[in-house]
Structure 1
Amino acid sequence: MVTMREVAEAAGVSVMTVSNTLTGLRPVSPDTRRRVLEAVERLGYQVNVAARNLRRGRTGIVGLAVPELSGHYFGLLGSRLVARFAREGLRVVVEETGASREGEMAALRDSRVNAYDGLVLSAVGLSEAEVEALGGDLPVVVLGERQAHRRVDHVRMANVAGAAAATRHLLERGCRRLGVVGAPPLDALGAAADGEGAQAFDLRAHGVLTALREVPGASAVAASRGTDLAAGAACARELLAADRRLDGLVCVTDTLALGALRGLADAGARVPDDLLVIGFDDVDDARFSVPSLSSIAPGHEEMVEETVRLLLRRIDDRAAEPEVFTGPFTLVARESTGGRTRPLQVLRGQA
């Protein structure tokens, strides 16, 4: 097995310089970096991640706790986080919480018992205070369902601004009678769009209302039957049956939007000829549905990068000041709103 000392001798540098080159802990000159990496490649040197983690008092494992993996968004997010953490030499253990307090509490407990280096938690059931109390000294980054996490590191989406942009997109194309798929009753929403405990779907419903108020005569009704494809289809049929003059659907997730396309087809409605449909999340399937689905892309890459950065920072410095990151968003217009066959980015913004 090739050692770091042998790499140092081949590159004509010290062992410490090889270490600094491979870990990035200290800067090295471009020429030195080139010589070290060439020696690594030539000799076939591999970093012993297990030994390195043992020296640091770490396991080399982080947890990822999400509500479910069968849906489009969390499957996409989980895959990207696993790949990104792997580049840092970290393995990821994934847990499904069922969007319940009990599931999230179990994820925090298991992460501590198994001495994970940290946990990425999509907190739906737990409050910020509960995450703090149950997590103890475990490094935790909270992902974006709840809006009001400010005392722990938090990565979230531009839920209100993104949904408002999606709604404006339909209004600009002449829609005036909208259905909102997956949102709570619009007249039952609280006044605050960013209060303690506000959930993503509530926030997106607030975004819809924000845009509606800008256009006199525009109206919307909501329907919610769950979060899967079948729920989206059922909501679309329900809304269309209640109002045959419906001319647009804003769906709070792409999963619901893809289901809604099926439901509308079942009801004999043509998209985009009879009404327009837009989703939120810009999952891969949005490009391949018929018609292709317009959607809000919530900055997947940026959120993954920030999640990894914040967790690594928290692992290294437990006393670091918490950060809150809101990802940028892009509106991608496709066939379901009368766009071109090829995706066209028409708007980019932030909360």
Structure 2
Amino acid sequence: MKHPCSVALAATLVTLCALLTGCSDAGKAVDFNAGAKGDGSTRTQPVDGDTRMPTGPRSDFRITRTLDDGTHIARTTLKGTKSGVTGSVWVWAPKEYQEAKYAKSGFPVLIALPGGLGSPKEPGGVTNYWVGGDIELQENLTKWTAEGKSLPFIVVMPMLNPDTRYHDGSDIPGQQKMGTWLTEDVVNLAKANFRTFASRDGWAFMGSSSGGFAGLKSVLKYPDRFKAAIASGPDLAPDSPLWAGHRAEKDANDPGKLARGLLRKGGPDVYLAFQAGTRESPAVTTAIQHFRTAYGKGPIHTALRLIPGGRHNAWDYQKGMAAGSMKFISDQLKGPVASSS
């Protein structure tokens, strides 16, 4: 069942960002590697063998919101070469990304997915409510990093559905290839524009509701590419009406079936941080507990954060991230490596 999510309110507020948060820079171009060595035009030697410098081509990022610390959230239109899907992607780099000591190092990437349909359509495409100043994900990540609860993630926030139908973050036959969009095109966008890590130790998902499903499923389907996920109030089975008549393909995107396959193979290890609010439907928590009981063993490491008084929304899910879920995945991923020059 897809939840309508109280985050729908957040989605509506996203469009008011410029008015509410003083985005005087809104619409201006931004180069996240400006002034940094290794922006694709030089041959800077990375600090370690896992760091990969931006490969290019550089995307046209336009500022949508500026935080108080001067960091920017910016949007670009991505024309996916693998999926054929065209849509909006927002990105944010933490202040550490501009620090000289990290100029030769990769940074971990967190792909943040919304619940529901993401938000209403706006000029330029469907949006992602994690970009909004009302939710303040980026401000919270800055705070959690300072507190030692999180790595300094580059946050990539793609659209989740290209229209007003649920695509389950998957390549449903006859539909746009949203699975390829999320796991290849969006990833390649990050690699083209930022210093990242070549190994899966630098790649994770975070999502709520249907976004939690898409991130969870992506990690279980491609554990060689992604190592961890935070899944908040997630759907635990593909249930888009678009799957009708495509049982085999649907099964190939079912988290339970993917987990069984990973257990049979014996790895690689993945780390799944589940979250649910105590005021959500009991069915949500029950489904998570059943999943953990059935599959939370061997290479599949799970945790469950129950959020006291929490409901099915982005604000309450961030309380769970602050209380331990973000640290759970951060402890398994790689952070930037400082260099002396």
**Prompt:** Which one of 1, 2 has log10 I(q)/I(0) by the Debye sum over Cα atoms at q = 0.19, 0.24 Å⁻¹, for residues 134-245 alone, as calculated from the coordinates, equal to -1.08, -1.50?
**Reply:** 2
**Message:** Out of 1, 2, which has the highest value for mean projected area of the Cα convex hull in nm²?
**Reply:** 1
**Prompt:** Here helix-only ellipticity at 222 nm (-39500 (n - 2.57) for each DSSP H run of 4 or more, over all residues; to 500) was calculated and came to -13000; which of the structures 1, 2 was it taken from?
**Reply:** 1
**Prompt:** Given a computed value of 2.4 for distance in nm of label points 7 Å out along Cα→Cβ at positions 46 and 94, which structure among 1, 2 does it belong to?
**Reply:** 1
**Source structure (of 1, 2) for relative contact order in percent (Cα under 8 Å, 6 or more apart), computed value 15** = 1
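Values in this text are rule-based calculations from the coordinates and carry no lab data. In this text the structure is predicted, and so the values were computed from the model without any measurement. Cβ atoms are built from the backbone, for glycine too; each structure is taken alone.
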